[in-house]
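Derivation of every value follows stated rules applied to the coordinates shown; laboratory data play no part. These numbers come from a predicted model, not from an experiment. Cβ atoms are built from the backbone, for glycine too; each structure is taken alone.
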Structure P
Amino acid sequence: MHVLVTGAAGFVGQALVARLLRDHDDGHRSLQALTLLDVGFPASTTGAARQLAGSIADAGLVRQAFERPVDRVFHLASIPGGTAEQEYELARDVNLGGTQHLLEAARAQALRGEGVARFVFASSIAVYGSPLPALVDDGTAPNPQMSYGAQKLMSEIQVADFSRRGWIDGVSLRLPGVLARPPARTGQLSAFMSDLIRELAAGRSFTCPTSPQAATWASSVPNVVDNLLHAAEVAAGCLPPRRSLLLPTLHFTMGELVHAVAAVHGAQVHELVRWAPQERIEALFGCFPPLRTPAADAAGFRHDGDLPTLVRRALQPL
């Protein structure tokens, strides 16, 4: 099996690559070739894979990734929310143009008779925008309010259309917040949730930019990797015609998250938190209603189970 991962040097990408290699070494997954594509790679990146440094906005680089027929594509690369708002042209070229390059390369492969790739696209709950209804489920209409969410939704439509025409076998997963991101500037406005878990677990004080009552959705990175890998293998007949799925994820308040961190790392955690709500952050990440995901549940996708499990898994090494 030849697997291609875009955004392979990113937070989720590194975790996915580590799992792919570990599963291969353990005999749980056959991996004949692994191609990683990102704008750059850390020095610690494994040499067991082919690395292509550059942007998916470069059609030539994408075609190079498909020189050997690809069986599975995990498309994680993107310009995230805050950065996409500030740098429209960059986000357009990567989030729309880059995705189109990947789809066209997969289409060309299929038309050459070299196989139809399962194409797993990392979409986002940003497609729903705001305000959200009292309950979000499989019938909730997307209404993106940021360029990032709009670009993800447009790409979902392309994935579904290319799947309908038999050029790819695609599935788009609407990912929630993913915890815990490393302490780096990525343009992710939701990074404060990762910071909260990491700082409190280390015994450091933290100022939360929401109220304790702010409610959100999130999953641990191992859980997201589990679901990405499941998406690569789940039978096409288990997927809805539109090929887009809202993933099961935990719904909780920030106060409940602090309680979960305290349950795992000690009651002193409560004394380390200061609440300083910011109107924009509260509006974007603190008004999430309960959700139901019957289509994803039926297809075998799962959430972390409970908040203490999420907290424990969020800080697990890759």
Structure Q
Amino acid sequence: MTVLLALLIDHLLGEPPVRWHPVVWMGNYLGWAGQRVAPLAHAPRPARDGRAFVWGALAWSAGALPVVALAWGLQAGLAWLSAQWLPWGTWLGVLGLAVLLKPLLAWAMLRSEVQAVEAALAQSLPAGRERLSWLVSRDVTRLTDTEVRESAIETLAENLNDSVIAPIFWFVLLGLPGAALYRYANTADAMWGYREVRGGRQWLWAGKWAARVDDALSWLPARITALLLMCGALLLSLGQCAPVRWQALACLPQQSRITPSPNGGWPMATVALLLGIRLGKPGVYVLNPTGHAPAATDTQRAVRCAAAAIGVLLLALLPWAGGTAW
């Protein structure tokens, strides 16, 4: 019940104010710590910078411990209050846990931002680029309209895992501390996990621990997300508006390895193959190169497919409907 209520709160209320958003708090700490662990871009460093790696790992852990401890304390406190307020305490506890889980999920914002890119692109290419810059870290100034749309669909697919499926997965397994730790790890990877110089600092070694932990925590959820997308496409019968290329999924394992991320390629390649569209990052990779260039209708089809994937996940949690995992 908790996951369903959290998604309902997400749908009705969206994101909490910035000042109260735990993911923003995580980002604030990581931004502060990153300025202290990552060497300046012009500073001479060894090829294998063990010092930067150790400091990065220690700073990551120093932030993770209070995140997990606070989440555990809040969950334990709700459990205690629920026991004191019987018979209504159980429902109050579930509602309270859903309120705490909601900021760790961001489906409504992800969907609206991707649709906003498409709406801006319908106005003009510069408007589409500007709106896309809110979502991605890549340089958008030279992207074509097709590349803007590809980037938006890729963001939808990858963040379906990062912002929805993976937090729910870890919540089901480890409760609120699991979901909180995952979002912390994913935020750290987004801010620190770069191979190149960024923001005037060297991140290759300082951010390596953050990148590897996120890879480990996202490994199984990313593949589950790909499976849920397939089930969602089947549930929607997307072939009514454009053929779903089920036979193309045979090359999904190979396509998923094309991207630099060991996990992000799974949901992105699944969407590309299911919808028969080409997705790529200029100069880095191309997914489903024989697919057609995505159109505005493909963005909407991808959004519907992602929403259906979440619906399939909720159906899969039905056997646990009596517990907090549902």
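Before moving on, here are some points about what is shown:
- With respect to mean count of other Cβ atoms within 10 Å over residues 14-21, the largest value across structures P, Q is given by P.
- Structure (P, Q) behind the derived value 14.8 of mean count of other Cβ atoms within 10 Å over residues 110-117: P
- Entry that produces 17 once relative contact order in percent (Cα under 8 Å, 6 or more apart) is calculated, selected from P, Q: P
- Test item: helix-only ellipticity at 222 nm (-39500 (n - 2.57) for each DSSP H run of 4 or more, over all residues; to 500) calculated as -21500, pick one of P, Q: Q
- Of the structures P, Q, the one that 15.5 was derived from, the read-out being mean projected area of the Cα convex hull in nm²: P
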